[in-house]
Structure P
Amino acid sequence: MGLFGNLFDKFKQGLQRTQELVLAPMQRLLGLRRLDEDQLLELEDLLLQADLGLHAVERLMERLRFEMKRNAEIDPKAVLKDELLKILRQVPSRPLEAKGTQVVLLVGVNGVGKTTTLGKLASHLKSRGEDVLVVAGDTFRAAAIDQLELWGERAGVPVIRNQMGGDPAAIAFDGATSAQAKGTPWVLIDTAGRLHTKDHLMRELDKIHRSLQKVIPEAPHRVILVMDATTGQNGLVQAEAFKAAAGITDLVLTKLDGSAKGGVVVPILERMKLPIAFVGVGEGVDDLIPFDPEAFVDGLLSA
């Protein structure tokens with residue numbers, strides 16, 4: 001299996017807890033060709049338990065009832081798949097493409113897997129044959145700096161670091177300057193997840209933006225917000241604060257394999273109106289996979 005392997009298998013692996021705890025009972029209902037009202041209500045409840053979100057579930061149930069009025073028999077799984085894909089394709093993801101030096105900033109609260117995600121992303125880009133420079137911009141946690149150095153060694157990519165407590169904007173500036181001078185296509189910058197206050201955190205991110213733009217006026221080219229799937233929809237309030245202040249362009253959803261609410265991908269995408277670039281479905285270096293709506297829906301609805 002290649003770095004990203006078979007996406008369907010990966011999504012199925014990542015959604016296993018959701019399957020076992022929530023969606024396995026749904027297979028019986030999805031195998032029927034006619035559903036009575038009690039069965040529809042049971043199906044609705046299971047979809048809500050998977051954390052698909054009220055808006056999406058109402059839309060899915062409305063579509064099922066519409067199809068049942070039109071046809072004596074329907075394929076519930078095919079109907080749900082079609083409607084879910086319509087929702088998920090509203091915000092298509094953009095592939096990571098190097099055009100000159102591209103600066104990618106990873107943001108998010110502590111504990112979501114931001115530093116690990118950056119390491120896996122560096123490995124992914126390196127496996128494509130593209131050079132990467134990693135910048136340890138979370139200078140408030142010594143563990144984050146050390147963790148990135150380990151990922152850098154694993155991936156075979158250089159890491160620029162400062163002392164703990166150093167200026168993140170200054171090290172981001174140094175990273176962008178070095179990458180541009182050497183023609184390195186990718187600069188991945190880790191950032192602090194928690195400072196004294198939310199305002200302090202957002203000011204720090206703004207300072208990093210301004211430092212980068214002194215070197216590359218268009219930087220950062222991507223600002224990726226890393227979110228933890230196991231927090232479900234509770235993480236949306238924090239996510240919206242970052243979106244408002246940090247110019248988020250893409251999302252990464254981590255720890256999908258640890259959640260029984262794998263359907264949370266749907267309300268996150270609906271509410272944030274931002275593309276999901278990658279999802280994390282395990283601990284391995286190749287368990288950060290590009291988000292593919294069809295593979296995700298197949299993984300969600302397959303027994």
Structure Q
Amino acid sequence: MALLSNTRPGLALEPALLALRTQVDTRLGELLPEPEHPQDLIAEAMREGVLAPGKRVRPLLMLLALHDLDAHAPGAIDIACSLEMVHAASLFLDDLPCMDDATLRRGRPTLHIRYGEDVAVLASVALLSHAFSVVAAAPELSASVRTRAVGLLSQAIGPYGLVRGQFYDLHGGHQARALDAIAKANQLKTGSLFIAALETAGLIAGCSRADIASLRSVAQEFGLGFQLLDDLNDGKASEHTGKDAHQDRDKTTVVALLGRDAARQQLRLHVRRANAQLERLGLADGLTAQLLARIFAD
């Protein structure tokens with residue numbers, strides 16, 4: 001079954017998002033382990049952390065790109081779901097007292113508040129492991145594609161991905177940093193999974209190396225813009241963001257370094273660069289470009 005039954009070029013974004021988000025949420029519920037007994041807190045925490053209402057930006061980005069690239073692979077939704085699992089697992093760790101010490105996530109108490117730090121850590125490790133098994137078993141995709149997708153996901157997570165980005169954020173955030181150092185941390189911490197999403201879409205679609213490089217550039221600009229938008233929204237009340245306000249109070253961010261007006265100009269630059277690459281790919285009017293416009297609307 002096609003992820004989006006209506007594949008005409010003019011398909012509107014909102015119906016597509018609704019259809020895909022519903023499919024992602026349904027499939028996540030099917031892929032996540034069910035608690036084996038009432039005291040199985042690991043499985044319960046995994047499901048609670050992943051299935052809590054969220055934007056699902058990473059899987060949606062991948063699936064919209066696949067639609068734009070006219071690639072219809074039913075098994076791709078499992079890989080998209082694995083991206084959401086990895087993202088959620090990273091949040092379990094980010095929120096711990098030894099890291100960002102957050103109390104609220106997606107409008108709910110963070111996992112370590114609800115279940116304890118031990119369960120939050122173990123649930124994160126279990127979820128990361130489970131995400132890889134989901135990719136490795138994704139149906140109706142060749143063994144070569146699944147193997148390369150595992151590699152892309154590993155690169156996004158590991159020592160040259162979001163783990164290193166979180167380290168830079170923790171250990172460089174409370175001292176003055178140059179703009180390029182902040183951008184590097186943001187790219188690793190936030191951009192890595194966006195890169196995995198779009199490179200995997202290109203892999204499944206059979207894109208050329210040049211086109212995959214363009215997709216990577218879109219993801220890099222998207223990731224930098226997405227983190228910058230998050231920094232700009234940091235002072236908003238928790239009922240608007242679903243998480244603790246002023247988490248970046250003591251950190252050197254682009255907003256703190258340049259000021260809000262200059263940061264907004266930088267954000268618009270990232271969006272223009274992403275759109276330029278989408279235009280190069282012939283996707284300027286596609287759903288991916290529409291998603292960027294929606295997320296980064298002034």
Of the structures labelled P, Q, one was used to calculate FRET efficiency 1/(1 + (r/R0)^6) of positions 54 and 134 (r between Cβ atoms, R0 = 30 Å, to 0.05), giving 0.95. Name it.
Q
The value 22.4, 63 for Rg and Dmax of the Cα atoms in Å, for residues 22-157 alone was derived from one model only; which of P, Q is it?
P
When FRET efficiency 1/(1 + (r/R0)^6) of positions 46 and 110 (r between Cβ atoms, R0 = 35 Å, to 0.05) is calculated, the result is 1.00; to which of the structures P, Q does this value belong?
Q
Could you figure out which one of P, Q the value -15000 for helix-only ellipticity at 222 nm (-39500 (n - 2.57) for each DSSP H run of 4 or more, over all residues; to 500) was computed from?
P
Mean count of other Cβ atoms within 10 Å over residues 14-21 gets 15.4 when computed on, of labels P, Q, structure Q
Value 29 of relative contact order in percent (Cα under 8 Å, 6 or more apart) was derived from the coordinates of, among P, Q, structure P
Give the label, chosen from P, Q, of the structure having the highest value of Kirkwood radius over Cα pairs in Å.
P
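A short reminder: the numbers here are calculations on the coordinates, not readings from a lab. Because the structure is a prediction, the values reported are computed rather than measured. Cβ atoms are built from the backbone, for glycine too; each structure is taken alone.
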